[in-house]
Structure I
Amino acid sequence: MPKKTYTIGIDIGGTKMLAILFDGEKVIEEYILATPKDNVEHFFIMLNALISPLEEKARKNKIKIKGIGLGIAGTINYKEEKILDSPNIPIINNTEIITKLKEITNLPIFLDNDANCFLRAEKHLGAVQKYNNIYGIVIGTGIGGAWWFNNQIYQGAHGGAGEPGSMVINFENGLELEEAYHRLTKNNPALIAHEAYKGNMLAEKTFAELGKDLGFALANIVNILDPEVVVIGGGVSEVSDLFLSHTKKTMAKHIASSESQKIKILKSKLGKRAGAIGAALLVE
């Protein structure tokens, strides 16, 4: 009887790394570790520690691992297969991560931006399966984005398409979306959300402002790309009831086409596993 063939998908975020053993449809096993920030050697030690339990699970179940997919926040040089700029994990900048990980695992390695992985997963197995022109935005440690068009992720001429974080939302001071997000949430959106749910008016106002900022950014994106739907993921999407109504109101004011103003905004169906599932789907 032939062995089953599974893949490993890894979502490397600014605070944690999530790895899954994936059978093509569902997650068989998962493992989480904190993302190292001190040096690149420690990063690869912890990455190996993340993968090892899944390899052991595969061996016990007589499962062959076909390859590993990596989703990483940051700009990627797809031709040279390395990270150019990972704002939340700068220790891996200019690292040929595929070459290094191949040496550690002896498995084929595939690499993509984490927001691309999120959107790929939601398109194939999640909230937006029936759509073909989709914009995805991920709000977590930072803010990432991706565009699904013409049956694939659109990467752009230099591999950096879809990213909203650097979009200027306040032209008086040149404030960018991600910078505004960090200022508003003080790099701890979970704590402020907790306060908002307790009725703290300042915390509620913080999320209202965040909703407006996202609304400006998404209105610009809709005006340019005219997607059928927007899907929101990342940890902050779990508290979208605090800000999404403000996002929608702002979008309605600034989207040019009356038809485009009807655009749907959906929450991730796959939740915290979306990025890792999308990474696993990279393996050919």
Structure II
Amino acid sequence: MDLVYCVHITAPIEDLTVLDELAAVLDLTTASWQNVDTGDAWLRVFVEDEPAAHEALARLQAALPEWREQLSAEPKLTVDAVRKEDWAECWKEHFHAFRASRRLIVKPSWETFAVESEADIILELDPGMSFGTGYHGTTRACLEFMDDLASELGPVSFLEAGCGSGILSLAAVKLGFDPVVAFDHDPQAVECARENLVRSGAIDVAASTSELAAFEPPFPFTVVAANILAHVLDTHAESVVKFVAPGGHLILAGILTSQYPGIKARYEALGCRELRTRTIDEWTSGVYRCPPKG
């Protein structure tokens, strides 16, 4: 039997953001769902095999005491084994088509969506193990910003730093950005992104595996979307800004609203100017204009 191993976390919905951040800090791959009727949330941390699942469980349990003050209740953690067939069906239950911005509609490959105007753009993807459906507040904000920037700037270059499922790169291609480049530190995420891009005909996107600090862009990009974690954006701010062409635009996301003022100050100190922000759920994202040359 082909199994997928994970740590299953059950908690109240209001604790999901904190637990999601905790898993991200530990560099654990997650997927989450909410039941607004019951107020329950589920977070699954996916790993390669059963020993890795127990290791991830131990790491989460060891880290929890430092985060407990931010939680409304004690989460329940268990190790689970899920059949890959059941996992595929689970995505069909929780992932449905939705409008992400003025023109962009995100939909899974197994659903249909009736477009409302000729301007509507369909982004079709399968999220794979857990690399993003686009509904997370940070991704939705990025898609809204990209939709606006595409209208303002036209067919300019685009870089997705931390590509996950590749949804932002796919959106960039559909919105007319060119060329489009992407990278992620997780090779499984890059593989998932490539599959989604090829499936949608976006075969010219160059997606590679690289740590952020080690990534060497082929040239500075007019628009860069960095939907990563706040502490990574903080630590590697100088590298992120160097990805952007002089006077170009930088989208910063993956930031809890409480963390946003610190990130804003960090990038403004490097000469970036905040143009607009968007807060969805407990996440705040921003668009910045990077300093011109000289």
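Bear in mind that the values in this text are calculations on the coordinates, not laboratory data. Quick caveat, the model's predicted, so the values are computed rather than measured. Cβ atoms are built from the backbone, for glycine too; each structure is taken alone.
Points worth noting:
- Distance in nm of label points 7 Å out along Cα→Cβ at positions 23 and 223 - highest-scoring structure of I, II: I
- Origin of the derived value 4.3 (distance in nm of label points 7 Å out along Cα→Cβ at positions 79 and 215; candidates I, II): I
- Cα extents along the principal axes in Å derived as 53, 43, 35 - corresponding label from I, II: II
- Taking relative contact order in percent (Cα under 8 Å, 6 or more apart) as the criterion, the largest value within structures I, II is that of I.
- Look at FRET efficiency 1/(1 + (r/R0)^6) of positions 15 and 159 (r between Cβ atoms, R0 = 35 Å, to 0.05) for each of I, II: the largest one is in I.
- Structures I, II were shown, and distance in nm of label points 7 Å out along Cα→Cβ at positions 119 and 151 at 1.8 was computed from I.
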